[in-house]
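K.L.:
Some structures to go through are shown next.
Read-outs: derived from the displayed coordinates by stated rules, not from any lab. Nothing here was measured: the structure is a model prediction, and the numbers come from that model. Cβ atoms are built from the backbone, for glycine too; each structure is taken alone.
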Structure P
Amino acid sequence: MIVGMAENLSTFVVTYRYVPEMEHRRTPHRQDHLRWLRELAETDRLVLAGATRDPVDTAILIVRAEDAYAVRRLLLDDPYARASLIVDTTVRPIGLAVGG
């Protein structure tokens, strides 16, 4: 990453809605998905990511990018998206009051 690049990026909250029975259906793709998330975190593109429990039906990602279009392009590489495990995605800019 170029020094100072993170300051020029906007922050977005991404919400995924998963397919039914995600906890079981994700198994063959989970390690690739986690690897993808770690790579994003290493490049300072991903601030945090996690899924709800009981049921596993939603996930939240906090992402840094130039704009919402760049976020959506980035999400196309998610192994869960490639496996059609995500039924809905929202991308919204947020203003950080603390953290980030």
Structure Q
Amino acid sequence: MAAAAEPTRLRLLALLAGGEACVCDLVGALDLPQPLVSRHLGVLRRAGLVTARRDGLWMHYALAVPRSAGHAKLLEALAALHAEIEGIQAQVRRCSALRAGRTCC
């Protein structure tokens, strides 16, 4: 799926593999501007790879439940690939820490 092929979106999928995250956690973990992260999340949402829910002013994102065997295989392949992406484990740890200490929402 082309939506998952972009490097920032690959990183977002890796961060969301740890569970639902507020967009502020994702922005902090990736150290990217919020509009850019939100734009990438929109592409992933339209592709059916992530779900979004609003909580007041904040948007929370999570990996979508696989809709097909192909979707499930894609998530498996991405999980295997995440270990090979440089710096991603540090971003996953940073996102987990932000998620645990959340003060924004």
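K.L.:
Work out percent of Cα pairs over 24 Å apart for each of structures P, Q, then name the structure with the largest result.
P.N.:
Details: P: 20; Q: 15.
Across P, Q, percent of Cα pairs over 24 Å apart peaks for P.
K.L.:
Moving on. Have a look at P, Q and say which one yields -17000 for helix-only ellipticity at 222 nm (-39500 (n - 2.57) for each DSSP H run of 4 or more, over all residues; to 500), as calculated.
P.N.:
Details: P: -7500; Q: -17000.
Of the structures listed, the value fits Q.
K.L.:
Looking at structures P, Q, which one was mean count of other Cβ atoms within 10 Å over residues 18-25 calculated from, given that it came out as 14.8?
P.N.:
Values: P: 14.8; Q: 18.4.
It traces back to P.
K.L.:
If mean count of other Cβ atoms within 10 Å over residues 10-17 is computed to be 21.5, which of P, Q is the source? If you can, show how the numbers build up before the last one.
P.N.:
Values: P: 17.5; Q: 21.5.
The read-out was computed on structure Q.
K.L.:
Turning to a different aspect of this structure: Check the numbers for relative contact order in percent (Cα under 8 Å, 6 or more apart) across P, Q and tell me which is largest.
P.N.:
Numbers: P: 44; Q: 37.
Largest calculated value belongs to P.
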